[in-house]
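Below you'll find a set of structures to go through.
What follows is calculated from the coordinates using simple rules that are stated; it is not laboratory data. Quick caveat, the model's predicted, so the values are computed rather than measured. Cβ atoms are built from the backbone, for glycine too; each structure is taken alone.
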Structure P
Amino acid sequence: MIEAALRDKPLLRGLLAVGAGYCPKAAGHLPRRPPGAAQALLVYCIKGGGWCELAGQLHPVRAGDLLVLMPDAPLACGAHVSNPWTIHWAQASGSNLGEYLKELGVSTKAPLLRLGEDLQMARLFNELVQALERGSSFPDLLLASHTLAHLLAVMIRHRHERQHDPADGVQKVAESIVYMSEHLDQPLRVTGLAALANLSPAHFAVRFKEQTGCSPRDYLHLLRIHRACQLLRSSTLNVKEIAARLGYQDQFHFSRQFKAFQGVSPTEYREPPAA
């Protein structure tokens, strides 16, 4: 149906709404998307939080964030265990889609856009769902696609109106994250990270949370759990060895922390139950 719409209806070729939905407190992981998916997926988080693993990087998602998953990109994402996200989502295709995403300023390496809470966007997501629920006739798809175009235009306006942090501050936080990623086995000292960024500890902590939605300590925890997942799936190291590599002196404390985030123990994550 999508191929036919893009082929036979010129008014749908530029932008086609493929799907949409609303998921309150959507616990668990979203299905992994294989490479080659032709549609972009837009996820607007309005409550709670989640995460996305994309191109080997972990991106925390908080309320007010738009997560844009580009066409052709494999990914994995899901909700925080203790505070699962509530999300609106939409799938889109079409020849003009790339230009819309370019105006949003998103990419595989930078999939998040801070939009804040906006009732107009929530209303347009709901209108999009209602339009698609009416059916798949040309008038229904045309209405849905124009609603999606309106929604994207509102997002683009938000992007251009929002106040940007000075580039220097953004770079300093990015450099501190790289440092944390390369020293996961070492204890975190905000004073040390702040000194590397040439900022006061209080100023550094504020900038860090503004840009990531987490405190430096919570972000380090996310990085450690993300790396633990990689090691559990790609190495033969036992749980105690993995815990030590990630700076945990007590493997049982590590296991409790891991289960609080992933919902399963490290052993269960490595050997999921048979279907």
Structure Q
Amino acid sequence: MVWPGNRTGCRLGPLAGVLALPAVPYLVGHVQRRAAFLARADAIIAVSHYLAQRLRSMGIVPADRLHVIPNLVDTAAIEQLAATPAASPVPEPFLLFVGKLEPNKGAMLLVSIFRALRASTGGPLPTLVVAGSGPLLERLRHELERLRIRVVFLSWVSHDEVVRLMARCRVLLFPSLWGEPLSRVLLEASALGIPILAMPTGGTGDIITDGVTGMLARTAETFASRLRWLLDCPTERERLGEQARSAARERFAAEVVVPQVEAVYRRVLDKR
């Protein structure tokens, strides 16, 4: 288990990390309390195989109490939201990044990706729309402007507006570098049939099968080359989107996930 003090320093930076040191005892206690609750639980639901593996590695969760059941997505509600126009003034076509502008979300990786993409083509690129805010905003803006990338920063955007933007983007970019449990952004984009290009981190592989329901890339250079391919192949983008939509309905829809959760509760009650 990672000591929370180390994570605080990485997330906040050296100075902010030092200032946050008084909170370390609380964070350590919080982790210990969670571990105690997990050890006592009759059943534990992990939303991805990645999280299940992390729990197994902790050695405090018996295998017979651990169940992998994904988060659900309300496909009907998402489609209804997507049917209404976005309020944000965004030029089309556009690529979309949704998330906090922090290192763990891969915000600065966008610079490396678009540098490689710019080097591989001299033609115009779709506008990059960034829906999110955070400490890397000004640095990201500066670096992308140096690369002559057309970019629109929307700062904080409501969930409903994000859905409307996703429904209209050409490709959703998800370069997250940390262990994503099971991203809601990816679930909802899949339900909308949006082509997704992502880093294979955390539980992302539970949502995206490379080349089937989206595309995965392990480096910025591979990310850029696959993005170039997606931009040049509208038929393939459509195929990936449709297969993502089908998978979302088969695996993540409420009518599929809720019975699995109910079954876990029934097993626990039957044992008692």
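Structural remarks
- Mean count of other Cβ atoms within 10 Å over residues 82-89 - highest-scoring structure of P, Q: P
- FRET efficiency 1/(1 + (r/R0)^6) of positions 98 and 138 (r between Cβ atoms, R0 = 25 Å, to 0.05) from the coordinates reads 0.85; which among P, Q: Q
- The greatest value of distance in nm of label points 7 Å out along Cα→Cβ at positions 226 and 250 among structures P, Q is that of P.
- For 3.2 (distance in nm of label points 7 Å out along Cα→Cβ at positions 218 and 242, calculated) the corresponding structure among P, Q: Q
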